[in-house]
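Just below sit the structures, each encoded as structure tokens.
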Structure I
Amino acid sequence: MPFSNANWSLLESIDSPDDLRKLNLPQLKTLARQLREFLLDSVATTGGHLSAGLGTVELTIALHYVFNTPYDRLVWDVGHQTYPHKILTGRREQMAGLRQKGGIAGFPKRDESEYDAFGTGHSSTSISAALGMSLAAKARGEHRHCVAIIGDGAMTAGMAFEALNHAGDSDANLLVILNDNDMSISPNVGALSNHLTRLLSGNLFSSVREGGKKVLEHIPPALELARRTEEHVKGMLAPGTLFEELGFNYFGPVDGHDLDTLIPVLKNIGAQNGPRLLHIRTQKGKGYFPAEDAPVKFHGVGAFDLSTGKAHGGKTGSQAPSYTDIFGQWLCDMAAQDERLMGITPAMSEGSGLVEFSRRFPERYFDVGIAEQHAVTLAAGMACEGLKPVVAIYSTFLQRAYDQQIHDVALQNLPVVFAIDRAGIVGADGPTHTGAYDISFMRCIPNMVIMTPANASECRGLLTTAFLHDGPAAVRYPRGAAAAPLPGEKQGDDSLRALPFAQAVQSRQGSKVALLVFGTLLNTALEVAEELDASVFNMRFVKPLDENTVKQAASEHELLVTIEENAIAGGAGSAVAEYLSAQSIDTPVSHIGFPDEYVQHGEPAQLLADWGLDRDGMLTAIRRKIRETLR
């Protein structure tokens, strides 16, 4: 229910963790209730990530209560669980502008607050970063606690285990908190487990443990026997053997919503040295029944009615399908036609449109967790054996598998399809999720084919083209509703016809100026062309570039303008400029795309306007170039 009349007096008295540390335990419990209510009320108004933050309310309070932040470092992973942290570190009133242009970010951001020790939007980076901070503190002679708070989903990435392996072999003052909120590791939480963890983390056990080591260190066989005995005893009580083998002193699991247990355990563990891991169990969506029942649905939400859990302004039946929807339908249709098709996703089944595919073709569906590198090389292995893998991945996450894309797929010229969602501006998630670089970083890879559909029917057609291509091919498309079809085209072309390979099409005949458009800004470019009487070419392919079309456009016009929703540096426009230079064609060319800056968070339409990628921005830029170039 709404909390418009709620009493948040205690929360409103907290302007920094220093205020929080003055409270007693009953007050901290009251603070937890008020913080959860405030978080719900705030996100219901602004939208944002919800389930994870509801699950970290008590943990956040306990961490700031026990540790001397910001001197002690808290590194959150993944970043969407940090809304309670933001609220308690002086940004409560700024939550009204969460993820909006000029407002605070939805993820930790170093230039936003001194309490945000490390910026993050991608996952599985916390242990590496916190270890680096701990080793830096040691090098400077500083006694500083460095704490990595990692969600269990983020533990599926290889980078987390690389960091654990290194940290366990060091004497770093590092605490890793495993926030296990999906029952993916162990449901062994209860009064006995809480009691044992308090016991094992306390001074008595630690003194006996360290004293025993000193006594037995001169008798290596006895020391090894004692170590293994301790390990097996703890292994019977808690699932910590893996972490102990990696060199961590393991504690847990404990109830992450129980402040009576959490605070003394953190104090006990904080008094120890070396790499330690505390395993806590939390519930996603804690305290809000709709989110508890459907934590994935409430992972990231728009504004919603708090009393019902229903979104404001939801989809209507007449709304155009999203590119993600189009890809998901194409994947099912193509899979029904070709049994070689395999669908792979790195933990983004819902976001990438694979839910229906996973239901219809469960034996051909592979969710590998947050492991982009593995996803790509898995696809390469499948392709070696005659299968046709399709890797559904966000543009921003493909960056994490760049070596695999080059070394394991393209170098061997394997037929892997990369269905790249969230290409271009993503809006409220900001620079960590903007798909601004995929054209640039893929274009230099030999054997790669890169396609940029302009609308729904082209998306299906180019996906089919990619699937039938005997080599690596990528199709990139943005977040959101598919662009309206061009005159004479159907919005919902259900065919599986491939489009002509490496061929552009002319969408409008004009004079003097030619617009070469790569992707879904085509309709905007056509509006601009009407104002300028410009020709428009829908390029479709970035690589291989339709050089004949570029040559024709250059010979028939006095100015070329390339348009793309990607970084200008190294992008599709750069490909055009490189071709013109190689052919000694001196027709002037101008580029519209993202400049050499990060795209911040905000509404997509607003961000497009900021970067000159809307109608008015394009008109202004092209008219200026005409004045400079055409005398």
Structure II
Amino acid sequence: MLERYRILKDYQGPFDLRKLSYKELEKLSEEVRDYILEVTAKNGGHVAPGLGVVELTIALLRVFEPPKDIVVWDIGHQAYPWKILTDRKELFPTLRQYGGISGFLKREESPFDAFGAGHSSTSLSAALGFRVGYDLLEEKDRYVVAVIGDGAMTAGMAFEALNNAGHIKPNRFIVILNDNEMSISPNVGAISTYLSKIISGRFVQDTRQKVKHLLEHLGSPALRIAKLTEEFIKGLISPGVIFEELGFNYIGPIDGHDLPALERTLENLKHVEGPVLLHVYTKKGKGYKPAESDPVTWHGVAPYKRESGEFIKKPSPPTWTSVLGKAVVELAQMDPNLVVITPAMKEGSGLVEFSQRFPERFFDVGIAEQHACTFAGGLACAGLKPIACYYSTFLQRAYDQVVHDIALQDLHVIFAIDRGGLVGEDGPTHHGAFDLSYLRCIPNMVVSSPKDEQELRDLLYTALRWNGPFAIRYPRGPAYGMPTEGFKEIQVGSWELLKEGKDGVILAVGYCVYQALKASEELEKEGISLGVVNARFVKPMDEEMLQKLSASCELFITVEDNTVVGGFGSGVLEWFSNRGYLKKVLTLGIPDNFVEHGKQDILRKRVGIDAEGIKERILNFLKRPLPETALDKVVFDR
């Protein structure tokens, strides 16, 4: 794959960049973009963000000396060029594949990956930690750079870090704000680039510091007048006053695709006293017309035809996400008090149609998961019925708000939790492996998971008629293709007996229900008869059904696409323990470790929660020697 690239094929690492002319670097930029498109067309991935930062990546690697100097990329969506140009050029075709390199940055993957993250807005805090740590260790010659996107700046955590950095005022600490959403006219862009080059120059900065020290001797009135004059002038030509007030030296905005200007500016910033924020404009999706024209869609995509930009779609049922989105629209037509909130996941959560049909009832609050939750609580207090739509992994960021602002006050907020369980190629930063555990322990919370599309609709309808916090979690990807029609209310806390068995019972949650049914059918061929229950409510559990099953069953198997620690299986064990029942219980689920990236079917098979895995783990369990009084021997003699 690399043989067709003139420069990239022989590229050995960042030290090679300093040997290349700007003309050769321009060619290398084209080749890196081409390589990203070549790989993501086959593997899928985050296309537009990486295409926009190729020149910025090259400039960082030419001016600084990682891994000695630290570069922290926010999230890692932008870091495909970084992977290619540091030490993973040959491994890049394995991107997001099982056993291959991650789609995000990982410390264990490369010494160049200073800090890993799949959630946004962590870079500034981590980078400040590096800076202060190196200062305490007397390693003050190392530079620390954080690269954060303008979208990530909507999160409160980013401003918490800026505020702290402005107070500490560390040297050799540079924040690069990669602004890829706003455009700037050529004239203003040229003027801004020129002014930024002047302002960031060593002479100007040295003079600025000397004048500042002089004015300090003259007293605060003179210093304040000079500061106001500087801010007034800068406010006319740049949007950086807020950063200056937070204690940063603001430089920019500059063209993030002008490599010589980028390099000169970064070199100058190495000599600026105190923390610096460099504002860079880039074009998301640069070099690929479909991504440039629609950067939102091309932020993260499935495999596609590179020539046309057409996505490769295999025939499949509707996704769980689209089923939820359609149901919310239908219910909004029935209930004028229904409102929807999402933290920057309108497209990902299937809410585009709702936002178009009911714009006054739709609230995208940006990357602000905590605010989204408490905002929903306020809406509920006002008498509305908010549905807060999160990815499972992102709801983790709002956990205190779920507990303190919603559950403690028993507010009627519905949490529609997408991407529960193993999500696939995005890997451990995005798996929804913990939600059943972290929600089950919260008082007042109803926790549910549908077995199919109709049940998802019915649980949503039930949640709207409930009066308290209600969570519905469902997996990523295609659903089962079950017909859907209308809505019906489900008794909260009720389970569904799908299949009877005389040797024991499988209690399954969500995605695992139909897998358990298949496993049960296969076990029948082995002479083992196990019933199957759709345990659609993890909390409250169906105690009446559990009591009946306990009277006739000694063997219970729980199956969930959630960690086995503290999840549904733990809840069943607690129920038995609190009543003094001695039962044989096997809890199946995601093991107590972080699961790597790979296709969903591979990962589910790997952890043993698909039909075959459930069958094999039950068979292995039944082969273990047990005390004679522990179980019905008939089951284990087979």
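What follows draws every value from the coordinates through simple rules; no lab data is involved. Predicted model only: the values in this text are computed from it and were never measured. Cβ atoms are built from the backbone, for glycine too; each structure is taken alone.
Ranked by distance in nm of label points 7 Å out along Cα→Cβ at positions 453 and 613, structures I, II are topped by II, which has the highest value. For which of I, II does distance in nm of label points 7 Å out along Cα→Cβ at positions 37 and 333, calculated from the coordinates, equal 4.2? Computed on structure II.
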